[in-house]
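Given below, in the form of structure tokens, are the structures.
Just so it is clear, none of the values below were taken in a lab; they were calculated from the coordinates. Just so we're clear, the structure is a prediction, and the values are computed from it rather than from any experiment. Cβ atoms are built from the backbone, for glycine too; each structure is taken alone.
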Structure 1
Amino acid sequence: MLRISGVSKEFRRGERAVRALDGVSLSVDPGEFVVVCGPSGSGKTTLLLSAGGLLAPDAGCIRIDGRNPYTLNPEPRADFRAENLGFVFQRFHLIPYLSVAENILSAALARAQPGARDYAVQLMGRLGLSERADHTPGELSVGERQRTALARAMLNRPRLILADEPTGNLDDANAAGVLSALGEFVEAGGAVLVVTHDPKSAAHAHRTVRLERGRVVQA
């Protein structure tokens with residue numbers, strides 16, 4: 001589902017060049033849960049953004065279901081992401097003035113999804129959000145915000161979910177709920193790539209890749 005081949009990415013900080021990724025290669029197949037772990041500054045988030053068609057690499061190739069999203073113009077690339085990918089961001093990126101249900105359904109604005117409302121209700125039930133459907137993010141716990149973000153990522157029935165530290169701010173019970181939902185997605189044939197430094201996530205993975213200073217040191 002995801003093939004990352006020899007990807008490098010460099011950022012400029014004044015006169016200095018910082019290489020965030022240095023020839024990284026990895027793959028994620030359908031029905032596979034892969035975790036990329038490593039210390040802060042190892043390139044994990046840069047890798048995730050590049051994998052999701054949000055940050056073009058300087059070198060190497062990324063293919064999602066056999067296609068390179070960076071060969072597409074911005075609008076078709078956005079459509080491609082909406083059709084194939086779900087994102088779970090560390091800081092949630094929920095819309096503060098929308099309810100839980102509305103935040104989840106916002107994913108359908110990018111791609112019309114038949115039965116989106118019924119599926120949103122189903123997702124809220126699975127993730128323990130039914131009683132919070134009319135609440136705004138400011139009225140939610142951290143765990144509830146993360147579960148709302150996960151439900152939004154799943155609404156369009158993507159083939160691949162990319163998650164940035166999805167359990168980093170959660171207690172054990174909430175982390176278990178998020179990881180269980182990701183595991184069910186994988187069991188149904190989806191693919192999951194999680195970047196994290198949290199051993200709880202790594203324990204649920206089929207495979208763990210370790211990143212240090214932008215390089216894969218364990219695969």
Structure 2
Amino acid sequence: MSILFIGAHPDDIELGCGGAICYFVEKKPELELICYHTTNGVYSDINGQSVRNFEEILEASNKSLSYLGIKKKNILFTNTPATQLKVNKESVSELQKVIINQNVKYIFTHNNPDTYHQDHRNTHFISMAAVRRYVHNIFLFELYFNYAGGLMIPNSYIDISQYIDKKCEALRYHKPEYIKFGSEKWIEDIKSLARYRGMQANVNYAEAFHVMKYLLQ
């Protein structure tokens with residue numbers, strides 16, 4: 001039985017679920033944890049200049065997610081470049097094959113509305129289409145830079161107080177994003193959201209989720 005974490009870009013899963021991954025690695029070792037990226041993260045700037053190549057992305061993701069406890073064989077990418085993700089038969093079927101082959105019982109994926117990034121939104125819709133017949137437990141995560149109508153309204157939390165430093169250290173492996181969003185300011189912003197969610201859940205730090213569907217067993 002597996003938990004599948006679905007993100008659009010190389011750092012999205014760590015941002016939304018880095019603490020949750022640590023929690024499941026420690027508390028539920030019988031579960032297989034899989035990270036699936038709907039793009040390969042490769043992109044160019046507005047002038048058409050390549051920002052980084054896939055080898056760099058894969059190295060950073062392997063280091064980051066392995067640090068959190070994910071097996072390298074369970075770190076998956078598609079061949080779709082970032083910013084070019086489409087909701088179509090191919091993208092839905094590719095994810096659906098992973099769900100079926102890996103006996104996925106829980107998924108964590110992007111909320112909608114999330115940010116205004118088209119890959120985030122499309123990842124949500126691809127996920128919903130792929131799981132509709134197969135997965136009964138669906139959790140939506142949030143990213144701290146949510147520009148689409150304010151913060152998510154959660155109805156579930158995971159206490160990540162003992163994992164917050166590990167989550168932040170994992171994100172530092174994604175150096176282009178780390179630099180792009182202000183280096184340690186980025187880390188402090190991530191911690192601030194976790195503190196806020198922790199206050200709501202009456203713990204020090206938490207990750208928050210919107211449970212879209214949950215089947216009691």
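Given -13500 as the derived value for helix-only ellipticity at 222 nm (-39500 (n - 2.57) for each DSSP H run of 4 or more, over all residues; to 500), which of the supplied structures 1, 2 does it correspond to? Numbers along the way, then the final one.
Working: 1: -9500; 2: -13500.
The correct label is 2.
Comparing 1, 2, where is relative contact order in percent (Cα under 8 Å, 6 or more apart) highest?
Top value of relative contact order in percent (Cα under 8 Å, 6 or more apart), among 1, 2, belongs to structure 1.
Where does the value 15.5 come from, among 1, 2, when mean count of other Cβ atoms within 10 Å over residues 171-178 is the thing being computed?
Only structure 1 yields this read-out.
Of the structures 1, 2, report the one carrying the highest value of Kirkwood radius over Cα pairs in Å, for residues 107-178 alone.
Details: 1: 12.9; 2: 14.0.
With respect to Kirkwood radius over Cα pairs in Å, for residues 107-178 alone, the highest-scoring structure among 1, 2 is 2.
Of structures 1, 2, which gives 0.96 when Rg/Rh (Cα atoms, Kirkwood Rh) is computed from the coordinates?
1
For which of 1, 2 does Cα extents along the principal axes in Å, for residues 59-162 alone, calculated from the coordinates, equal 33, 32, 30?
Values: 1: 44, 29, 22; 2: 33, 32, 30.
Structure 2 accounts for this read-out.
Between 1, 2, which one scores greatest on mean count of other Cβ atoms within 10 Å over residues 67-74?
2
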